[in-house]
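K.L.:
Following this line, the structures themselves.
We did not get these values from a lab; they are worked out from the coordinates using the rules stated. Computed from a prediction, not measured in an experiment: that's the story for all the values here. Cβ atoms are built from the backbone, for glycine too; each structure is taken alone.
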Structure 1
Amino acid sequence: MSKKQTILKGKNVVLRPLSLKDAPRFCKWLNDSEVTKFLNIYGQKSPTINEERKWIQKSKKDPGKICFSIDTVDGTHIGSISLSNMTGINKDAEYGIFIGNKKYWGQGFGTEAGRLIIDYGFRKLKLHSIYLWFVAYNIRGQKSYDNLGFKKAGVLRENVYRNKCYHDAILMDILIDEYLPAGRQGLKNKKKKI
């Protein structure tokens, strides 16, 4: 199935392909410092509509990335979620999520969207691992990542400079055998000596 046609449906959210119609909402959200304080783009100027449309088009064409808009089941667009930096040889990907509509913060929408894309990553894309990193003060994000089964893999101490001080960056990951305990139908990953 083409990634342009993929739609993932949950109880409360729907992950659908990015649309150029999403650009104005993304720009509005990315202009809100309360939203961007959790994102890698913190401190950068917010994108213009044209820049955001170019980002959407580029994301749709990137073979190492699958990115969805997150909608509620009633069709309200609330954010985006992605698996990016996918590598064929390592079969890994970086998880990213962005709930821009603050009305939907802390209600489980992001966690449900995360379950959908992680399941897709392991079952359909046949990934071996999915990883993420976040700034240590993102407590709400960490609760969601813990609920999704991510495990702490490391800390980059004082790696992120925000609000005139340094913060740790926390690295987390989840392996297919942790998500699907039976592994890939008998194709359990066996560590080989190099």
Structure 2
Amino acid sequence: MSPDGALIVPIPLAEPVIVDVRGQLGLTEELELPPHISVLYPFAPPPYDESMLDDLSQCFLSIPRFDFALSSVNSFDWRVIYLSPDPEGPFATLTKSVEGMFPEYPAYGGAFASVIPHLTVVEDESRRIMKRAARRLRAAIPIQATASSVLLVGRASAEAPWTTYREFELAESGYGGTSSGASIEPC
């Protein structure tokens, strides 16, 4: 596999819930990345030039941080159990903004007509484990959080660990830090 990268919104407040649920199910291996919602994957692989980093920084500084809740448990055909954010709109704006700047990197390689913002908790396990995970997650939500930054992560090869290359802050003004449903404009 070739090197790859991703832009993600880290959600540290979800980590205790995810670690607990995975541990109850006997899934104790460490996660490769912190709990997150992907903004854009796959993205450019490392190394990253200063021009790209500056463009991303300016883009994200034009988008206000926002509050959201991980408020429902869903699945992709019982192959992936995930938490859905509410509202979804600001995450879609982040994705559209970066796709607009870097059209050579469509979300999920352009495999899907629409992108569903989600935080993956368990994937590729037996149906029994997936259903148990969904039940346990329903008992642990909602999880209130704030999206305040985007991480640029990458790895030099499929065998290499993910590395955080840069953290981009979102703007502190505009959206007011609320999930009022106000729209935000892409970069």
Structure 3
Amino acid sequence: MAKPRKYKSSKSKFLAPEVLDSTARLALEIVHSKNIQAAVAGGYAMQIYGSPRLTGDVDLISAEAPRDMGVFRLVEPLTFGGRRYVSADGVEVDLIKREDYLKGLYQEALEKAVETEDGIPIVTPEYLAIIKLAAARPKDEDDLVWLLQEPDLVDRGKALEIADRLLGGRFARDSFQSFMDEADWRTEREKRNP
């Protein structure tokens, strides 16, 4: 069995927003030049929506994950669908094209993506919240609570409907409801104890 290749990775450090922005824009430019739809998701999407969370890579939901990404070197396929690339300066870019049970969620999130004021396609806060719910890692759960605490960012009814329809009914709704309850509790606690 061949050993995995080593490469300079950004995973060991957090990146400045301007580095993430330039990397995302370049990756999107390359993908769009191939007539492939893509939108920002993950930690960089969280930053665009105002989260203080730092990240060391760029995640894009994509309709396809081509082998050739120009200046980005192909590193490996993603186990759930898509490919990981790395830029010349070591910034990882995941082009995510889910091929598992979350395929429908990711496809719809891509179809419903919007553009920021400066032209970056991004998944909506509602889809980002449900993607975070489905990921169920501690950092994703923290992201979900942050999204739900931000006034007027997530349409909770719409997000509940997405969870119900694309993640499996009552369990998904109940799970999402518990995160809404936690976000409300934290918001109330912060008001009482500034």
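K.L.:
Where is distance in nm of label points 7 Å out along Cα→Cβ at positions 15 and 151 largest, in which of 1, 2, 3? Present the calculation step by step, with values, prior to reporting the outcome.
P.N.:
On the way: 1: 2.2; 2: 0.8; 3: 3.3.
Checked 1, 2, 3; max of distance in nm of label points 7 Å out along Cα→Cβ at positions 15 and 151 sits with 3.
K.L.:
To test your reading of the models, identify which of 1, 2, 3 gives 2.0 for distance in nm of label points 7 Å out along Cα→Cβ at positions 39 and 127 when calculated.
P.N.:
Only one of 1, 2, 3 returns 2.0 for distance in nm of label points 7 Å out along Cα→Cβ at positions 39 and 127, namely 1.
K.L.:
The value 17.0, 58 for Rg and Dmax of the Cα atoms in Å was derived from one model only; which of 1, 2, 3 is it? All intermediate terms of the calculation are to be shown ahead of the outcome.
P.N.:
On the way: 1: 16.8, 52; 2: 16.3, 48; 3: 17.0, 58.
Label of the originating structure: 3.
K.L.:
If FRET efficiency 1/(1 + (r/R0)^6) of positions 103 and 135 (r between Cβ atoms, R0 = 25 Å, to 0.05) is computed to be 0.05, which of 1, 2, 3 is the source?
P.N.:
Working: 1: 0.65; 2: 0.05; 3: 0.95.
Working through the options, I get structure 2.
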